[in-house]
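Read-outs: derived from the displayed coordinates by stated rules, not from any lab. Please read these numbers as outputs of a predicted model, since none were measured by experiment. Cβ atoms are built from the backbone, for glycine too; each structure is taken alone.
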Structure P
Amino acid sequence: MPTLPLFRDDFYLSTAEATVTAVRETGAIELDQTCFYATSGGQPGDTGFLERADGSRIELGVTVNGEDKSVILHVPLEGQPVAEVGEKLAIHVDWPRRYKLMRMHTACHILSVVCQFPITGAAVGEDESRVDFDMVETSDKDAVTSAMMEIVRANHPVYLQWITDAELAANPGIVKSKNVRPPLGLGRVSLVCIGENAAIDSQPCGGTHVSETQEVGDIHIARIEKKGKENRRFRIKFGTPEA
């Protein structure tokens, strides 16, 4: 049974009510709807807990997709109680962790605005993220940090816009990733837009993001690594550069 992804319409939704539709042999729990993001596109899945009617909890270690992205699996930590099919639960995302991931994922988009090269890989983390670019030249990390913080401080709006598969096919240039293509066949694709009328950026992405750039806060490029003749890895961290 498909899972309704509530986070698609509200990245800030951290709790909701849901009904258990299936419990797999592995212990993974399927719900009729969820605000938990499943691991995808370089962003880790949410953690948190499911609250039962008696107030007890089922602590979750990770959230992942099922055989396809229509089903989301909530995977309990070892030793947790087993949910029952039909059981109604209150679901709670670990909000401080999710919010850090939202800020970091948005920071990765901002970096791709400053460094306009094809993206060969990315991984979003709670305290550090990385983005790999298909580029030869070396950039100055302080200059990149300064350019990113200029976008952060300008407090541009960040929002989703939906386009059809056909519209994406007609505009392939908006895809910045060199190795990973947006999922097609679902009928529509979400674009993450930065700036009024997407003046700063617009690119396909299914992750979660903040609603305005100033929420990202202080960020900086900690280092730039050479990972091959034509590959540079930029590592982003929260806070200001160390003196």
Structure Q
Amino acid sequence: MLAPIFVSHGSPTLLFDDVPARDFLRELGRTLPRPKAILVVSAHWETHVPALSAVEVNETIHDFGGFPQILFEQRYPAPGAPALAERIAGLIRAAGLPAGIDTVRGLDHGAWVPLKLMYPAHDIPVLQLSVQTALGPLHHLKLGEALRPLADEGVLILASGSFTHDLRSVAWPGSNEEPAWVREFADWMVQALAEGRKDDLVNYRRLAPNAARNHPTEEHLLPLFVALGAGAGAPAAHLHQSLTFSVLRMDAYAFAD
């Protein structure tokens, strides 16, 4: 069984930044059992209903601006998995949710940045699942529950977002001292995950301190709920904790039996 994993992908410059999160992702790819395929749930693909990418070879999407040219030269031409996309769409529909197939979309940086660190050979089939920001955490928890059979089929569910994501307060490069409003929110999330307080997590926006400040919009936290749902109620294993650009917590979790 491959445990669903949530990672914080941070800035596209994570590929080249000398920070603990970069080293963690490199080591994570070396230590995990090799998956047959990888389903990435990326914060950077938002749709009205769940959609799965189904291409033969993934194009690399450079969905950012203002970064060094070397980032725009990066490629991650991993094979796609069209048949698996259809299989997953069937699982989602069987759970009473709609699901669509996109035969064009490649990999956005929420997918290829962590994948390039974890599996640089780009020789494992990869597909993406979109998020529906307007539908909130409970919808994504149920979406993850529909994906539970994949863990026993050798498919790694890699939920890619950010534990905190207030880009207005990012220090480029600046200090890396964690503000109290980031620490208080992250500490609440860490404890809720450790204690398995699923209902509190779904209602984090009302219960967690400084929730709206750390996530002005929700798309970067929603992949965590997919991984949580896919974990079949398993305890959350805190794999990594670090900070970049003062306000971006780079925490990672696995949800294993």
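At a glance:
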| item | result |
| --- | --- |
| With helix-only ellipticity at 222 nm (-39500 (n - 2.57) for each DSSP H run of 4 or more, over all residues; to 500) derived as -5000, matching label from P, Q | P |
| Highest-scoring label, criterion being mean projected area of the Cα convex hull in nm², among P, Q | P |
| Winner on mean count of other Cβ atoms within 10 Å over residues 40-47 once structures P, Q are ranked, highest first | Q |
| Parent structure of the calculated result 47, given that percent of Cα pairs over 16 Å apart, for residues 8-87 alone is the read-out and P, Q the choices | P |
| Origin of the value 18, where relative contact order in percent (Cα under 8 Å, 6 or more apart) was derived from one of P, Q | P |
| Identity of the structure behind 2.1 (criterion: distance in nm of label points 7 Å out along Cα→Cβ at positions 168 and 192, calculated), options P, Q | Q |
| Comparison of P, Q by Rg/Rh (Cα atoms, Kirkwood Rh), for residues 96-207 alone - largest value held by | Q |
| Origin of the value 18.8, where mean count of other Cβ atoms within 10 Å over residues 80-87 was derived from one of P, Q | Q |
| Of the structures P, Q, the one that 22, 16, 11 was derived from, the read-out being semi-axes √(5λ) of the Cα gyration tensor in Å, for residues 64-103 alone | P |
